[in-house]
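Input: structures, listed below.
Values quoted throughout were computed directly from the atomic coordinates according to the rules given, and no laboratory measurement underlies them. All values derive from a computational prediction rather than experimental measurement. Cβ atoms are built from the backbone, for glycine too; each structure is taken alone.
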Structure I
Amino acid sequence: MIPPLKKGDSAKKATAWMEELRVNQLPVIEDGLYHGLISEEVILEDNDDSKLVSEYKLQGVDCHVFENQHFYDVLKIVSDHGVQLVAVLDEEKHFLGVISIKDTVTAVAQSAAVQSPGGILILSLKQIDYSLAEISRLVESNDAKILSCIVNNDVYDANMIKLTLKINKTDLTAVIATLERFEYRIIAKFEESPMETSEKERLDILFKYLDI
């Protein structure tokens, strides 16, 4: 859906494509190999759309994944480099296409962990005490299951982590009671309530938009 530019293309062509595709970056290839991203900001700052793409310093040279990598790797590159597009290469490093932030958001939104009903708990605990097996055992003792978990470092204490759990229960009262009985500190909870029809319709519209 997002075509690559070649180094011999003009900056005018690049900005025209960006406007048409509603993106501010485009991949640049030559002889089938990925060379980086050219941004609209760089072209506009130079204020000379007669120049060739090859005359600009490209960004995101290392912003690529191979076709057999997981989309979590795409999210990491987007976060680390602040880019909107990530190139996809084959084993011979030939350019296959790009994945956009929108693509990754859609992939996350369509995952079972997001689509399945349930609640969310955020725990604060020491890194040395972290055991997903133990936490899963406690959760499952209440006839519940962990659908997904995310571990984040605590920015205020290097010895602590924040563990976000998506659980397949909309009422987390029993799970919370069990975790607290075993001295786990819960710092936030988000329990789903049954959605009204209008809310479901709005959610369906959002997913349809992401599929465009």
Structure II
Amino acid sequence: MSLSSTIDLIADKVKVHLIKAEGGHDWSHIQRVWYNAKVIGAQEDGVDEEIISLATLLHDIADPKFHNGDETIGPRIAREWLEECKVPEVTIVHIVNIIKHMSFKNSLDAEVWTSPELKVVQDADRLDAIGAIGIARAFNYGGHKDRAMFDPEIAPALQMTKEEYKKSAAPTINHFYEKLLKLKSMMNTKTGIKMAAERHDYMVAYLEQFYKECGLTPSWHQV
């Protein structure tokens, strides 16, 4: 089976697999990240666009936060599906490594692995975590976890280990400072950096409006 045919097959499998997924990590999320990855990948020299597509499609088939923190399930399912499609082992290893290493929380870990394709997929995914979509996703997940939107008495934890980040149950507004506002400076590609700047500015303006409507600005607010 050609990789282009494999992409179509994997896309269909992912769409079915995520039919009941939480709204910020569903098929629509995959489609947006896939679009971002295509836009970024087209501007990058020497990247394998088929690997980028497959890694993008498979990156959230089993997000650990919906599986008791288990980070092995997603890579395992990805490998099983790719093996079923007779994808070459070297390609499978590359895709699985992208899935293992692309998340924000894993950037807090000491272990580092990278590739040009990882940089594209990582930027594409991070773009969907910021801007208007990122704001919607943050509050959707906060509601899913029954978290407060905002508590001015609870300051964001700006320096967390990977384990501390995974265990955090802070109000959703804190998530802007603990992750979302950091992503602009963590982008890898020129196209990703440019796209992130506009979305970052939108989030900053949103926070200012949020505090204006609350009638207060927390003492720890700074961007």
Structure III
Amino acid sequence: MQIILTPDLRMKYPESIFGSLIVREVPNKKMHETLEIRKRDLEQKIREDSEDVRNFDMIRYYNTYFKMWKKIYPIEYQIKTIKKGRQFPRVSVLVDSMFIAELNNMILTSGHDFDTIQGDLIFDVSKGGEQYLKINGKKQELKNGDILLKDEEGILACILYGPARRTTITSNTKNALFFAWCPQSIKEELVKTHLQEILTNINSIFSTSTSKVHLTRP
């Protein structure tokens, strides 16, 4: 499997960077106490931070992109709800491992069942009008100019609307692929550290996992 950036993507987002983490031999589970403890610790850390979420460097970084469509980076909303007392959801250990790192580092991340991907992966720019089924099963039409990810069968995710249902991580997932989506210039080390945190969370549960981290940029 190759990760390919189209000429349109290279031209419109020349400073973008996409980090990928493939983790194998990780039969998914509903929950694990280690992750539940990490959730509570991160919730406390978020609530004790008195700074306005909108002033966080990473939130401003992503809002520069989202505001081109008059939208707000979803992680900003999620952090605000935790500050108000909401807890992390419990989905599964693979999804929770990703979400903990995503909220901690505020780097946009998608998770996919690696075994459902068909052929090479391609990052491209939407033309507008393309459609796919989101995780909730609803059909989503894309805006013009958004960054999307597709394989031979169709769209896997885009920045504005998130992952597709077809490759979502489920209770049957045994091999997972995580992507860090960074549409503008960012330090590579931040992306690597973020992916490593996801891996650390997973390895605290699956000591036999094997993994591969890769960065792709124009």
Value 16.0 of mean count of other Cβ atoms within 10 Å over residues 89-96 was derived from the coordinates of, among I, II, III, structure II
Mean projected area of the Cα convex hull in nm² gets 15.5 when computed on, of labels I, II, III, structure I
Relative contact order in percent (Cα under 8 Å, 6 or more apart), calculated, reads 15; among I, II, III the input was structure I
When FRET efficiency 1/(1 + (r/R0)^6) of positions 33 and 169 (r between Cβ atoms, R0 = 25 Å, to 0.05) is calculated for structures I, II, III, the one with the largest value is III
Candidates I, II, III; distance in nm of label points 7 Å out along Cα→Cβ at positions 97 and 129 computed = 4.2; producing structure is III
